[in-house]
Structure I
Amino acid sequence: MALRDEYTTPEAFRTYCREWLEANRPEPTRMPLPQAAYEVTLPEHRDYLVAWQRKCYEAGLIATDVAPEYGGHGFDDFQMIASNEVRRAGVPYFINWIGLGMTAPTLLAHGTEEQKRTYLPPIFTGDDIWCQGFSEPGAGSDLASLSTRAEKDGDNWIVNGSKVWTSLGSLASWMLLLARTDRDNKYGGITYFICSMREQGVTVRPIHKMTGESGFNEVFLEDVVVPDHQRIDAVGAGWQVAMSTLTSERGAAKGVGAVPSSESPMDNIEALIALAKTTMRGGRPVWEDAVLRDRILKIYERTVAVMQNGRRMGVAALNGGAMRIPLQSKLVGSELGQELHQVAMSVLGPAASLYVGDEHARADGKWALGYMNTYTGTISGGSSEIQRNILGERVLGLPKTK
């Protein structure tokens, strides 16, 4: 019996997800996982997370609403239930977050039948890790200024250029690639491709961040051959397809099981409160400092508000438009996370300078690491400035900024 035939109501499926996650929670890794999937570089972590993702997929928690012919489970509007239960359970994140959160929705919306049947199942199992080749050294926020070029050569395209900030690039089998096919048309001259990361001419170089981690990469493309059947949508339609992908990345599209982090907002706020109550200053817990306690409680209130607001995403009548709440949640959530870690630095005081690996660091330096990593959240997927422009122009109808 198919899973969708056994669990026919949302309540029954929610109970199933909750009980399955409790019974199948994996043992921790020998070395602690990075705080986010985009920092995974070790083969040990990759193998552990791929095995976990495959297990969740087989249980119906990934590709829950995708049609069976594309490797899905064929439910109708149950994916949000599965994803919410995964977040609530606090289990490890899914490593293939770009494949699940960006590639799959893009292919479902714009891919050919052959592309869907070929690429989607290995995305769901985690067998094929994906990365995103959008940003370039000279085209970040102004993505349409990209200069990586693709030139037609019979049934193939020859691609030359470079990409930067490529999360999971060192582990990926495939890349979502934007390339310029018409130099005289800024927006209409971009085409969207699927590029093999194992193709001759693809070079990946890690970028070491201030945290010491290297989940980001540079990718260099030198005479890389991309078959035309790996083009998504029409020649010159890349900008429109890219906007669809970015809508998914920013949380404003229906996903297939992407969970970028296993920590819920309340996990962090509760950890901050515990930190304040156990950190001593002047012979008293920092929690007794009225100013710091007030800052923490305000963050607590805003965290609860963000979480309650997020519940409205599944109700079209309350969403105020297709993108308002998801885009707003990305903007507010990333900045709130940064503020929370700033307060944690204030609680720690001079001890905030102790980093991962220092025997005297509180929580093995996770607060200092987390603080530096929050800048990733306010930049990736569209910086806070870009998010505000999108909300102002596309949601509120304000004139474009000059």
Structure II
Amino acid sequence: MSNCKIRVENLVKIFGHNPQRGVELLEKGLTKDEIMKQTGLAVGVGGVSFQVEEGQILVVMGLSGSGKSTLIRLLNRLIEPTAGKVFVDDEEVTAMNAERLREIRRTKFAMVFQRFALFPHRTIIENVEYGLEIQGIDPEVRLDKAKKSLELVGLKGWEDKYPEQLSGGMQQRVGLARALAVDPDILLMDEAFSALDPLIKKEMQDELIALQNRVQKTIVFITHDLDEALKLGDKIILMKDGIVVQEGTPEEILTNPATDYVEKFVEDVNMSKVLTAQGVMKKVNNVAFPKDGPRTALRKMQEEGISSIFVVNGNFQVQGVVAAEDAARVAELGEKTLDSIILRDIQTVSPETSVKDIIPLMTDSRFPIAVVDDNSKLLGIIVRGSVMAGLAGRGHN
């Protein structure tokens, strides 16, 4: 539990008179539509459970009416849950009194909305200072924090402008800076980029990814845009009719849709943009070591039915690759080591590299591509067949 920042247990929100009736019907297995028909009660969230790890971006997505925006407001009790529990750092938010709830909203949560909600009569720096002002922070301290926050989102030099002087994307950056200024543990972002033009939206997505690499906040991001979810999410929750229909990494959802609804949702996704090296790489069953001679390397290749083999050191760090024809040639010459035939200028990629970026590398390489970690340790290899299998259909790993 030490890395778990948010824990949600069977969270329910039902709108209408005597909502407890709806909770009882949910427990009996009735759907949102059945409960509405029987009681007139509207199920906003129908029993949702999940966890968000510290520093993780969880994207909650679904169509209009799926319950995603209700869910995010239940996390900090802007909307009161009908049933269920929410924990932040193992402290139960749903059991807090009003004073403690106000405190945790000021210190641990910050929200960024679809509409920028900036004060038109305040300068940019004054807008960013607003949350700190409410907390009663000393003017000099809050000014310094606001300036640093604006610099984080790339708006240094715009402090004395007014919102009307900024583009939509810049105004959304101000909203993000205002949220960051209070240094919250958790950012709740509700359709934060949905009102932006496509090009500006992409810029903001890139900005958020870059920003997250620097500040490592825990983020719950709401969207109806699958491409946005796939781009931003470490983990995705897909909702329909107030319930979670699938939870997983972007790759898990794309390659193994849990229901026909999810399948329909993801059917038009360009898999090459989303599938990564980790998702299409093959396990390495045999490698050569610098101490091996050419005949040993040939024997290992024969066992695996391959025409080349990667050479690694004792820490499994890639040193290069040896081709079967080269090993056979030097073996005939009586050479006892692989030194003269190790090809060291080889293609390597990280596990996160997209297949879209790998495909051009494969056309220029006569060998499989090595997937390595930050220390050059060999994790797997990519061959044309595994890439084609990944692109051809979901369910292939």
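Quick note: the coordinates plus some simple rules give every number you see, no bench work behind them. Please read all numbers here as calculations on a predicted model, not as lab measurements. Cβ atoms are built from the backbone, for glycine too; each structure is taken alone.
Observations
- Parent structure of the calculated result 13.2, given that mean count of other Cβ atoms within 10 Å over residues 3-10 is the read-out and I, II the choices: I
- Top of I, II by Cα Rg over 2.2 N^0.38 Å, largest first: II
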